[in-house]
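Dropping the structures in below, format is structure tokens.
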Structure P
Amino acid sequence: MTAPLTDLRPVYVVGIGMHRYQYMSETPYVTLGLTAVREALADAGLEWPQVQSAYVAKAMLPMAPGRPMLRHLGAHGLPIAHVENASASGSTAFRMACVEVAAGLADVSLAVGVDKPAKVGRAEALAGIPSLAGDAIVPFTHFALLADEYARRAGVDGVDIARVALKNHNNAAKNPYAQRRKERTLEEIVGGRPISGSLTALQCTPVGEGAAAVIVASEAAIKALGLDAGRAIRVTASVGRSQSLYPNAASFDANLTRETTAIALAQAGLTPDQLDLVELHDAFSVEELEYVEAMGLCAESRAVHELKEGAFDIGGRCAVNASGGLIGMGHPIGPTGLGQIAEITRQLRHEAQGRQHPNARKGLAHMVGLGAVCYVHILER
């Protein structure tokens with residue numbers, strides 16, 4: 001039988017750091033990553049030799065970028081592992097760091113994500129099994145079709161679905177780490193460059209560069225190293241799953257999200273209505289609607305209606321993508337899941353200046369990777 005994280009040693013986020021997500025630049029990836037790690041060390045009040053292991057998440061960089069980056073902090077022999085799991089790479093690295101501390105194999109572990117845009121192929125193209133529709137059904141077409149289906153099912157239209165992007169752009173405008181820091185109107189979003197179906201460019205995530213770092217520690221380390229326990233945020237659930245067979249195969253992401261979230265909530269002993277914050281994978285606007293319903297934050301086909309009522313705003317019933325989400329904050333791939341953890345930690349510490357959700361105590365981070373995997377974490381103050 002498997003054990004939930006809560007059956008092992010308690011794990012706490014003690015340090016967070018970011019390099020702003022941005023469009024492709026001449027900045028070396030080493031500079032991006034070190035900026036985030038140094039900020040996380042300073043935030044935790046730790047020296048680099050006190051970190052006992054490191055997990056480096058990336059999706060587009062070449063092989064083994066961690067060592068050339070981390071050696072600039074000093075060589076003290078800590079184990080370094082590289083993690084690639086598509087969009088969920090950072091979330092997976094975070095889970096591995098949590099599991100190592102929870103199991104007692106380390107007291108302090110670093111998860112850092114860093115990436116720069118590059119042309120990267122999908123391994124399934126080399127599987128030796130031809131895809132009949134792979135060239136026709138690209139991701140934005142798939143989600144445009146899902147948007148049409150959602151609009152029909154919920155009795156709404158494409159303008160209503162675009163309200164997700166309106167909320168998330170305007171949240172990102174308040175986030176100094178976001179790639180898109182400009183307030184938008186609904187007219188701008190709907191009237192933007194068409195991508196597929198009702199989806200426009202401002203309803204799709206930009207893929208850029210950046211970095212995010214999170215340091216986790218045990219209670220013993222917090223005490224022994226004199227860290228500020230008042231700013232430590234406990235990780236009460238960590239769940240990863242891959243997709244199985246579903247009756248409605250077109251909504252595999254939502255089905256996988258439903259399963260993974262239910263397990264994570266059970267691990268933490270929570271119900272969806274107890275969540276104050278959710279950071280979720282909104283690479284396309286319709287995804288947020290599908291996932292908040294799959295998570296149980298609202299009834300099926302009700303997400304647009306509750307969105308329009310302000311339920312998912314900062315200050316609403318549950319702030320969804322207070323960071324700006326992937327649509328507003330950006331999606332540099334490797335760091336994205338760790339950036340979600342950093343945002344939730346900042347919110348639960350009540351340090352998210354300009355975009356603070358009132359009385360935040362419980363938050364959930366969710367990422368899917370190529371539809372094949374899903375990772376959900378729950379953090380509590």
Structure Q
Amino acid sequence: MKFDGNIHLAYSTNIHRGNTWGETFASLREDTMRVREQVCSTARPFGIGLRLSHEASLELIQPDRLAEFRRWLEANNCYVFTINGFPYGNFHGTRVKEQVYVPDWQTPARLDYTKRLFDLLVQLLPQGVEGSVSTSPGSFKPFITEVSQVHAMQTNLLKCARHIELLSEQHNRDLHLGLEPEPYGYLETTEEVIDFFAQFPATGSDREILQRRIGVNYDTCHMAIQFEHAAESLAKLVQHHIRISKVHLRSALSVVPTETARQALRAFIDPVYLHQVVGRDASGVLTRWQDLDTALEAPADAAAAQGSEWRVHFHVPLYAQPDAVLATTVGHLQDTLDFVAQHPTACSHFEFETYTWEVLPPQLRADSVVEQLVAEYKWCLDALAARGHTRM
């Protein structure tokens with residue numbers, strides 16, 4: 001969807017199953033169009049946040065398939081302005097966990113896949129619309145043990161930046177890649193992002209290309225889990241000339257880790273995704289656990305729990321209402337929207353991405369994925385309207 005100020009909003013289609021292009025295209029024709037019917041008239045252009053696996057991207061890059069997809073977009077008054085390039089392979093129905101980071105940015109496979117996504121995006125973008133791709137935070141932090149590995153990631157990212165720059169110049173487009181910090185990613189916090197960019201082995205024109213083409217996909221769930229303050233974090237990124245490529249609108253779980261809350265959290269353990277946990281005690285000290293089951297195995301301290309908070313990497317619907325035990329980090333999301341409203345040039349791409357629909361506990365799960373997406377669109381439209389943004 002388009003809004004004044006050149007703002008674009010979509011949901012990420014990684015909520016739907018689909019590893020091949022055939023599966024992905026089927027979900028677009030069925031689920032995405034059913035959502036569109038309820039939130040956007042056919043007279044208005046409908047933005048799509050496309051998720052393409054490595055396999056699907058290899059299939060779509062074929063000229064006949066790409067031409068067919070472009071015709072479909074035009075016939076349905078839809079447009080692609082952003083691609084989710086974080087998950088490389090299958091993302092549903094099987095164990096993902098730390099394998100979502102594989103292959104990481106040390107590898108030619110990740111570089112080639114991401115370059116291919118931009119090769120596709122530049123052929124799908126409408127004239128005058130920026131194009132973004134989001135990607136992993138470099139790697140999984142436990143995978144990185146040597147400085148040489150960091151240099152390998154930076155070398156490949158710089159190669160990608162040069163490729164994006166060339167495409168941008170050839171096609172007169174503004175294209176950019178956003179690294180997505182998250183708990184236990186190689187990049188987790190704002191300070192780590194700033195240090196990573198400052199230490200890039202890039203000078204002169206390469207440094208300028210890096211600033212134009214590589215930035216951050218600011219995920220409001222991930223940054224809230226780190227107990228960061230949205231306005232402070234975003235202001236630091238802007239101050240250090242790190243582009244905010246895209247904003248992911250998402251909420252995490254927030255609880256006071258009482259025994260009752262810990263029991264309630266057991267319903268959120270699943271074998272598919274990592275659910276990292278960051279706890280903060282009454283004195284502000286942070287403790288991190290790689291997954292929710294590990295956090296729940298830690299000894300409980302009833303007295304300490306009353307002054308503590310846990311934030312859990314489990315995407316809950318944007319419209320979810322807190323109850324007596326489980327709350328959400330929606331406040332961080334709202335603060336992010338406030339910042340962008342006050343700094344309208346900071347970012348123009350917004351995407352919501354509650355990919356956990358299949359593993360949500362029954363009390364949070366809508367009857368259908370379409371029903372959930374429609375409700376989340378309504379939440380986003382209300383939130384943007386409250387900040388003065390008008391649909392076009």
Structure R
Amino acid sequence: MGTRGDGVEARAKSIRLFFIWNEQRCRETLTVNGAPLAPTPANLKYAARVSAEIRDKIRLGIFSLADYFPDSPRAGQPTAGASLFGDMCDTWLQTKGRLAKKTLAQYTNALDVWKALFGEKTPIVKLTHAVVSAKVGSHPWASAKLLNNYLIPLRGVFKLAGRELKADNPMEGIENSKHQAPAPDPLSMEEMNRILADMKERYDVRIWAYFEFAFMAGMRPEELIALKWGDVDWTLRMIRVERARSAGEVKPLKTYNARDVELVDRAVNALLVMKPWTFMAGEDAEIFQNPVTNRPFHDERSQRDHYWTPCLKRLGIRRRRAYQTRHTYAATALGGGVNPAYIARQMGHKNAKMLFTVYAKWIDGADRGRERAKMEAVLANEKAALEKAA
């Protein structure tokens with residue numbers, strides 16, 4: 001870019017800087033109080049620092065020619081190609097094109113909120129840690145969970161900006177808000193059987209079969225509606241879980257690990273009930289279907305809004321999410337003394353650690369007082385020993 005290789009040219013009585021700005025080759029003379037800067041060794045070192053500073057600002061999209069060369073005829077031109085926050089958000093979203101549509105839509109909605117808070121046309125380098133932290137902390141978020149979800153794409157945007165612009169990441173030090181996840185709220189065996197009996201009497205048998213299988217297999221709703229007849233192993237009485245459906249889109253499992261679920265008699269019977277409806281469509285046909293459309297369920301809303309919630313209300317059972325069928329499976333198995341490691345494999349957890357964390361209450365209850373009785377015996381023996389010594 002210049003005879004020195006750093007954009008600095010020493011002339012007879014002045015110093016000139018070379019750089020490319022707004023897709024134009026610029027040659028500007030350094031001045032002090034309107035007079036050209038003499039090419040002394042000290043001034044040449046100063047010119048090299050200015051040249052490097054200018055190139056950094058051009059790269060970041062925040063260079064203003066008038067700040068350095070106010071007498072230049074181009075001093076009034078705005079900087080073209082500045083890296084704006086809105087543009088970086090859009091670029092980051094493009095890199096996530098392989099995500100599930102629902103996830104991509106959630107990220108898009110979140111970034112629309114951030115664009116409104118920070119300004120789409122704001123140069124991204126002006127969004128310092130202080131600016132971002134103040135916005136995050138002062139906005140009236142509906143919940144800690146919502147904020148944490150919105151921070152996911154924002155971190156992605158600034159991480160991308162850091163790589164592209166070699167700029168500091170303003171998200172460093174901005175942590176998630178503390179959020180207490182709701183505890184499992186399973187139904188009792190009596191409640192479960194009342195619900196299933198009511199559904200069998202009032203609804204199409206396909207609705208009963210869906211919820212019977214949900215209670216007996218412990219799967220997530222998005223896994224249930226993606227099951228196909230080809231996943232069933234009738235000989236081993238197992239079913240392969242390897243996909244999910246959300247908002248009509250098939251996607252990988254939450255854990256990205258397929259699993260085989262062993263089926264109890266009631267789960268197998270629910271499949272047999274579905275056979276006349278969907279089995280003849282072939283191995284690639286979904287097992288469960290919406291009785292109104294005679295097509296696979298799009299998501300879990302139809303089952304929840306039209307069948308599950310009205311049923312609980314009708315029976316006077318406290319309202320819960322339909323997802324609680326999964327928690328009911330776990331709590332029922334633990335209460336019956338089933339090995340936690342086996343339950344974890346059935347439900348798709350990597351190990352039993354999460355099971356012990358989430359369902360500790362039911363694990364403790366599974367011993368039916370045996371462990372407490374052991375503690376009582378220890379205390380009684382200790383008391384007897386003290387009385388004897390006295």
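Details
- Computed 20.4 for mean count of other Cβ atoms within 10 Å over residues 208-215 - originating structure among P, Q, R: Q
- Which of P, Q, R leads on relative contact order in percent (Cα under 8 Å, 6 or more apart), largest value: P
- Structure with the greatest value (metric distance in nm of label points 7 Å out along Cα→Cβ at positions 24 and 184, set P, Q, R): R
- Structure from which -15000 was derived, helix-only ellipticity at 222 nm (-39500 (n - 2.57) for each DSSP H run of 4 or more, over all residues; to 500), options P, Q, R: R
- Read-out distance in nm of label points 7 Å out along Cα→Cβ at positions 16 and 248, computed value 6.4, structure in P, Q, R: R
- Computed 14.1 for mean count of other Cβ atoms within 10 Å over residues 232-239 - originating structure among P, Q, R: R
- Read-out FRET efficiency 1/(1 + (r/R0)^6) of positions 48 and 280 (r between Cβ atoms, R0 = 30 Å, to 0.05), computed value 0.00, structure in P, Q, R: R
No lab work stands behind these numbers, since they all come straight from the coordinates. Note that the coordinates shown come from a computational prediction; the quantities given were computed from them, not determined experimentally. Cβ atoms are built from the backbone, for glycine too; each structure is taken alone.
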